[in-house]
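We did not get these values from a lab; they are worked out from the coordinates using the rules stated. Values in this document were obtained by computation on a predicted structure and should not be read as measured data. Cβ atoms are built from the backbone, for glycine too; each structure is taken alone.
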Structure I
Amino acid sequence: MTQRLDGTVAIITGAARGTGEATARRFVEEGARVLVADVLDEQGREVAASLGEHAVYRHLDVTQPDDWKAAVEAVTHHFDDPGVLVNNAAILDVGSIAGMDPAVLTRLVAVNQIGPYLGIQAVIDPMKRLGGGSIVNVASIDAIEGSNGVAAYTSSKWGLRGLSKAAAIELGRHGIRVNTICPGGGNSEMVAPFMEEAIERLKDMTERLPDRPIPPFNRRGQLDDYANAILWLASNESSYVSGTDLVVDGAFTAGKVEPGAPFS
């Protein structure tokens with residue numbers, strides 16, 4: 001049985017943990033050869049080593065054009081021209097608009113928005129040589145709706161959606177597809193540094209908080225849910241899908257459950 005990414009070479013950023021790691025593992029299972037890219041060198045090397053000969057690790061700071069150039073050269077030398085790019089690397093910071101240092105916003109935009117822009121630039125020529133390719137930009141449900149405390153992160157992810165649509169229009173004539181996935185969750189380690197403060201705030205605010213939305217599904221999203229969606233966008237099964245936002249959140253942002261209304 002033919003594997004869904006048989007013969008495909010992919011670059012996955014932020015692949016040392018979380019969604020990126022899960023995606024690298026799914027890609028290798030489906031026949032891809034993967035460049036595991038991250039700034040977490042020890043963890044990244046461990047992930048690549050666990051995937052055997054079908055993966056290689058490369059240090060990649062997505063904000064640095066020279067790092068992108070070196071990564072593309074490395075994967076081409078080691079495997080072949082990359083036909084898939086997954087822009088997954090991201091950072092998070094939590095704080096109010098009034099209290100946010102502009103330098104924090106600049107840093108988030110550099111990693112979450114400019115990083116994917118540089119990545120797209122870096123793979124255009126190799127994908128054109130291949131006759132096409134697939135670029136998947138990993139955003140968030142915060143790129144679909146607003147939320148307090150994450151204005152800097154949210155604005156960077158909304159910008160990433162806009163980049164995807166513009167790139168899909170520019171690159172479509174070369175057979176290069178560009179899509180966005182908006183997961184309802186992801187790397188818990190990225191959120192962990194802010195959880196203690198969040199719990200303390202909740203202690204003081206419980207009586208003033210509005211009712212929490214009721215999730216339509218009876219479970220939380222798993223990393224494999226997001227990795228499988230990325231796999232589909234990377235594969236030829238989605239060959240006519242470009243410029244779209246694939247929201248993977250169990251209908252969480254589709255609307256809300258109205259207490260008292262008819263319910264199946």
Structure II
Amino acid sequence: MKIKVLESKPTYMKFIIEETDPATANAIRRALVADIPKMAIEDVEFHLGPIRGEDGKEYESIAPLFDEIIAHRLGLIPLPTDLKLFVRKSECKACNGEGCPSCTIIYSLNKKGPCTVTSGDLEPIGDVKLKPIDQNIPIVKLGEGQAMLVYATAVLGTAKEHAKWQVTSGVGYKYYPVVDIDNRKMTPAKAPVEVCPVKILHVRDKKVVVEEEEKCTLCMTCVEKFDPGSINVHGDPSRMIFHFETDGSMSASEALNTALDLLEKRFTDIAGKADTLSV
């Protein structure tokens with residue numbers, strides 16, 4: 001299998017997979033969607049009772065939204081995830097699952113109204129690099145005399161357990177489009193190249209040619225409008241155009257490499273177990 005990157009951004013990637021098949025492409029898609037570990041807030045502790053400000057003023061520990069809704073919103077905030085620094089809480093040998101800097105991140109949130117509480121108000125207890133990626137996600141709006149004091153614990157998980165641990169979105173692929181043109185079966189000067197919705201058909205040197213073939217959506221409009229047999233469009237099942245984006249918790253390249261490493265380990269484990277089976 002070969003991978004050719006067409007477009008790469010911090011949170012978006014588009015690439016071509018060659019020498020493959022739909023089953024392999026779908027395995028990569030499933031790994032990207034559901035198997036990549038990610039940090040997300042799992043436990044939230046709300047302070048109850050009055051909160052005294054630095055100016056001596058007392059605030060009521062209350063918000064317009066139920067605690068459950070606020071906790072749910074906190075859980076969906078993308079957090080920076082470095083899989084080299086953290087392990088799953090259930091697999092942590094340093095604390096045996098009790099919670100420690102190797103498997104958990106603790107955040108504090110202390111705000112007094114009137115104000116809008118955002119993701120940028122979450123302060124990690126430890127490395128400031130662990131602050132939420134997007135600082136402007138609204139959580140709740142506090143009124144006059146209202147306050148919020150929260151301690152939240154983030155752990156590693158996967159999207160198989162909950163959507164808040166899903167790193168990627170918009171994950172999809174399609175067969176690589178192949179557009180074969182036979183200029184002998186048409187009059188190129190009269191060819192309706194303008195019918196192509198993605199504008200990849202052109203008349204060059206009295207011939208109809210295709211440019212940027214990968215942009216073809218396989219809509220078949222050209223096959224319907226051109227002279228019969230002059231153009232053939234089909235998808236190549238051995239080549240796939242893949243695309244996805246991340247929520248910022250990790251870069252697109254990190255997400256792809258992690259998904260491929262997980263698949264390699266999974267297939268190696270299956271092969272090892274298959275070798276132990278008696279024939």
- Query: If you work out distance in nm of label points 7 Å out along Cα→Cβ at positions 102 and 246 for I, II, which one comes out largest?
  - Reply: I
- Query: Upon calculation of distance in nm of label points 7 Å out along Cα→Cβ at positions 38 and 254 from the atomic coordinates, which of the structures I, II produces 3.3?
  - Reply: I
- Message: Given a value of 18.9, 61 for Rg and Dmax of the Cα atoms in Å, calculated from one of I, II, which structure does it belong to?
- Response: I
- Origin of the derived value 1.9 (distance in nm of label points 7 Å out along Cα→Cβ at positions 30 and 62; candidates I, II): I
- Kindly point out which one of I, II the value 27 was derived from, the read-out being relative contact order in percent (Cα under 8 Å, 6 or more apart). II
- So mean count of other Cβ atoms within 10 Å over residues 78-85, computed for just one structure, reads 17.1; which one of I, II is that? II
- Message: With helix-only ellipticity at 222 nm (-39500 (n - 2.57) for each DSSP H run of 4 or more, over all residues; to 500) coming out at -13500, pick the structure among I, II it was computed from.
- Response: I
